[in-house]
Structure 1
């Protein structure tokens, strides 16, 4: 999963980036795009690795991209370059400032910044959609494509994000290659001062997030970045002092997985125990393609074991002896935590 950290200059994006990745890149205004990756902790992978003692253990992974903001109050908007960098992300995390920043004029106004970012994304998408709709009409393109772009135009003109259009109403295959910003899943991180880190998101912002089909969480990047650099045994005590039960990274991962409706399935063996991330509702053949395109192309069947069943019997052979190994076809819907072996022929 590739997540772009976005927002206006002075919001603390880079501090959030350091908090989530455990890196220590310089904060401040700059034009450099920064990249970082983190493993998604999973006790199930730990348990399976303990059983198989594989040569390699691979967790699911989240990649973060710190997209630079614009310098100066007069340049609060997002430049064309920033917009293009944002389009390259699979999901967006908008960092909103909710702390006093002496380098900026005025008190923080996260609700206004959220609306400003949404408005910029609406205008950027509308320009693309209207241009394509005009061309499609002239070229007498597929009527279904024209209908899709008409629906998106109407939605954007009503100041609604494209992500709010249900899948059954919009065929998103027509959107491929356009990188429409308001169709990206959006997670908002309210970046606060240390003393308010444990307070909930204000009701007005919560309501606005619901309107935008987005999710939110609260963190205090300035202090939580320091905590992230401590030994794991020391982190819990400092988080407790803040009134928090989990690290910012853990809270972010939970929120992102819920927002994107992600689950994990596992492949196991002596060479590697590995977690693979897919959208809930993904069928076996498509899930196999996450492992390798040959597995999807030559898919024959999947041998599936639920994690709880595997742990109950302690081994694949134990599950087979109990007659509980599932033999599934290409349209079987994978559920969270299943162990899968793919039989294929190419």
Structure 2
């Protein structure tokens, strides 16, 4: 699909939001980054580097930066939502005050809302009404994309024209986008994989090896599929880029926030201390609580998710949590 240069606002100036704005600018689009903290926005605008979240990567002069949410929303046609999941609802309420009905929304937010169990696209529609929503997800470590390292991802939407449009917006010589119509499956993959990555990190922190991590990844994928099947997602999605692809990257990459946080927890550091020491939000921690409760509600067996929940919220010793997984009743694969 050949498209004209678009006016795009990226709501969120974290590593991924900043990277996507840079990518869009390189693709010839007019990109604006909105950040919630005026000091960081001003510093980034002056230095042309987001030292807090994406150090070492220059932001093109063509990329605008603002802390004025209204100007970012009303002055652009495509809105990319890149804020942490726990802040999405409050951000959307602010966006709702501005003209937004005829805009296309692209969510790169990964999580399940606690209490409602809404996915992020469902949350967007709930807060903004019947707007066009697509989801961009996959094995996309921000710093690698920013450095033009070949990467693939998925653009999912119920409207195939919107999925194709998002595909055209973001695709480049080093960022290849596929389309998918299973928006629910893509969002479930992006959410649950962060919990499994925490589990892999905990095992790293305990000093376990590749055997353990491979087991956690493989059986974690089984849990993702169980939940997806129960909720009506396409099982094939979980074997694709948004599922297995993103899961592998998040579980193994040294740049994965969730794996890194899990590693520190496995080494014995208190959860609150680990989280307070990290600039970026560790999405899997909040998601572990919501998915744990969702699995209980739906009657879906998710033992790894339950073990991570117990470590994070019931102060269970990580070594005992692993021992409990190993001691479960024997069964066929």
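Just so it is clear, none of the values below were taken in a lab; they were calculated from the coordinates. Fair warning: this is a prediction, and the values are worked out from it, not measured in the lab. Cβ atoms are built from the backbone, for glycine too; each structure is taken alone.
Numbers at a glance
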| item | result |
| --- | --- |
| At a computed 0.35 (FRET efficiency 1/(1 + (r/R0)^6) of positions 42 and 170 (r between Cβ atoms, R0 = 25 Å, to 0.05)), which of 1, 2 | 2 |
| Structure from which -12000 was derived, helix-only ellipticity at 222 nm (-39500 (n - 2.57) for each DSSP H run of 4 or more, over all residues; to 500), options 1, 2 | 1 |
| Top of 1, 2 by relative contact order in percent (Cα under 8 Å, 6 or more apart), largest first | 1 |
| With percent of Cα pairs over 16 Å apart, for residues 34-105 alone derived as 67, matching label from 1, 2 | 1 |
| Which of 1, 2 leads on FRET efficiency 1/(1 + (r/R0)^6) of positions 2 and 314 (r between Cβ atoms, R0 = 41 Å, to 0.05), largest value | 1 |
| Per volume of the Cα convex hull per residue in Å³, the highest-valued of structures 1, 2 | 1 |
| Comparison of 1, 2 - label where FRET efficiency 1/(1 + (r/R0)^6) of positions 114 and 290 (r between Cβ atoms, R0 = 25 Å, to 0.05) is highest | 2 |
| Structures 1, 2, by FRET efficiency 1/(1 + (r/R0)^6) of positions 162 and 234 (r between Cβ atoms, R0 = 41 Å, to 0.05): label with the highest value | 2 |
